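What follows is a group of structures, each given as structure tokens.
Read the figures in this text as sums done on the coordinates, not as results from a lab. Computed from a predicted model, the values in this text were never measured in an experiment. Cβ atoms are built from the backbone, for glycine too; each structure is taken alone.
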Structure I
Amino acid sequence: MLALNSYENRVYQIGIEDAPPLVVKFYRPQRWSDAAILEEHLFVQDLVDREIPVVAALTLKKETTLHHFEGVCFAVFPKHGGRAPEFDHADTLEWMGRFIARIHAVGAVQPYRERPTLDIASFGEEASAYVLSQGFIPPDLAQAYGSVITLSLEGVRRCYARAGSTTHLRLHGDCHAGNVLWTSAGPHFVDFDDSRMGPAVQDLWMLLSGDRDDMARQLGAVLTGYEDFFDFNEAELHLVEALRTLRLIHYSAWIARRWNDPAFPAAFPWFNTQRYWQDRILELREQIALMDEPPLVIASGNR
């Protein structure tokens, strides 16, 4: 058994004699209902059935993908190798765009009924309220943090207002480089544990990095591939910095909510420090400014 890098769940690679290894995910209790986990499994299997490169849970005894032992539920997956993708190459981003679009085309067919939506209430308001109420923030920084949260959420709401009415669909939800395995055949998407309803751009903005010009070029490459399979609503570009802000707020609350898990103080020793909260305040102040800038503009030559 080899423990794999995962904090939310417990994940192990299991060696099998005379057979390829398997990966077993033990789900964090009380995070998802069985129905929500099975709903995600069905979505991923639907993608597999359409030859989209994702890693689906195996159907084992009793013809199910979700199993239980002493109150803990788990699922078994095939081991899939690969390396981290190189997002500094335009052809890699275009390839990513094509496959994300295919995921979204399936995700748009029907909504999740058991899984939540990525929204301001859960990722922003509830997350920040939890952090502020639990005593994690040093007393001399609590007022500054509360103030910057208020301004940040006001900025997020302005971004959503500028975007107008957007469509929500089933997403990967956490589509960063760590959840993509690259081989000669292209990308394989893993870990749909954070899959939920939300705007399509949520699965695109985490592929972008650098300054505005860099991100515009990268997004142009992604959309060149994406729009071969699914239409992108450019109004959602107003949400890029808003979604980044919500992720930052939610991340601090995620650590705070897991602080009683011994793995978290060991992995994030800097969390409960003065410096951490000072950096978060500065980070959110930068986001407030970025949210009031115009959205990324994709040059016609990049599409």
Structure II
Amino acid sequence: MNLSLLHTPDGVRDFYGKELDNKNQIMGKFEETIKLYGYDEIQTPTLEFLNVFAEDEDYLYQTKTFRFIDRDGETLVLRPDYTPSVARCAVKYFSDENVPLRFFYKGNAFSNKGIYEGKAIEVTQMGIELLKDDTYMADAEVLEIVIKNLLSIGLEDFKICVNTKEESRERLDKVFDLLGKSGYSKYLTYDPEIESNFKYYTGILFKVYTYGVGDSICKGGRYNSLLEKYGEGSPAVGCVFMIDNILQSLKKQKINVESENNKKTYVVYKEGFENEALKKANEIRAKGVKCITFKDSLFNDELKKNCKENDCEIVIL
């Protein structure tokens, strides 16, 4: 075994088994809620031109991106942030639309952090962007989706810390009042210290915190000037869920994500009974039950113990 080939670079890791199942369950539940509000999924490329992100005054993009030079001499980056990519895509394909646009995305983003920062350089994100709507109702919608998503996975002890870059708090008070009428006041707090490393935010700005993780689990705000960079001025508001941080917080708080039916049936067969095993397994799968076939010589004591602990059915042929 070549151990040197088994390691991953600093800041990235493998996900598998129950942890990956939980991660997918979180995003699945979020997607259910998001779609109820009329958001359509959008996919942008992992590689983008540097100028999609970089601004002269934006320290984060200038210093913390993974960069590559393509065969034409253009500088490409692994996307460090989804919002500019979605904004670019919206201007390119939806400039003629005169109604609000709702998009959601999910995937990985990359940040070239120093090896001593102790943070992941590849993270899973899921987020929403509401474009061409400058109402405080749109701000409230994004915050309401945040609250409903976190509640849907059993996370109840969290706080949304909200600030605003506007001179007046009147608009923010309207957002708080609207959400308060739905019973969500306990999740909201005004925090004038909340800021962002990204320069494109123009109005409401928020970060969500809970126990078990030393960073925010969600963040977002209004960015009315960003789309001007790509050729069309348009109001916009959105947020991003930091899925890996959410996964960590659930683990620390001992909250089990309510998963799909993971009950399995094992069809254990002797040599010469392969056809019967395949037929039986497919009959079980046709009923929507997970089924795994095992030759009897491979069905060891560890598997038998696992079946007993998880109340799995065993069919022996």
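Matching task: 2.9 is the computed value of distance in nm of label points 7 Å out along Cα→Cβ at positions 163 and 243. Pick the structure from I, II.
II
Ranked on mean count of other Cβ atoms within 10 Å over residues 99-106, which label among I, II comes first with the largest value?
Answer by largest value of mean count of other Cβ atoms within 10 Å over residues 99-106: I.
Mean count of other Cβ atoms within 10 Å over residues 35-42 was computed and gave 17.9; which structure, I, II, did it come from?
That value comes from structure I.
Matching task: 2.2 is the computed value of distance in nm of label points 7 Å out along Cα→Cβ at positions 179 and 195. Pick the structure from I, II.
It traces back to II.
Tell me which structure, out of I, II, gives -9500 once helix-only ellipticity at 222 nm (-39500 (n - 2.57) for each DSSP H run of 4 or more, over all residues; to 500) is calculated.
Corresponding structure: II.
Using the calculated result 21 for relative contact order in percent (Cα under 8 Å, 6 or more apart), pick out the matching structure from I, II.
It was calculated from structure I.
Given a value of 0.96 for Rg/Rh (Cα atoms, Kirkwood Rh), calculated from one of I, II, which structure does it belong to?
Label of the originating structure: I.
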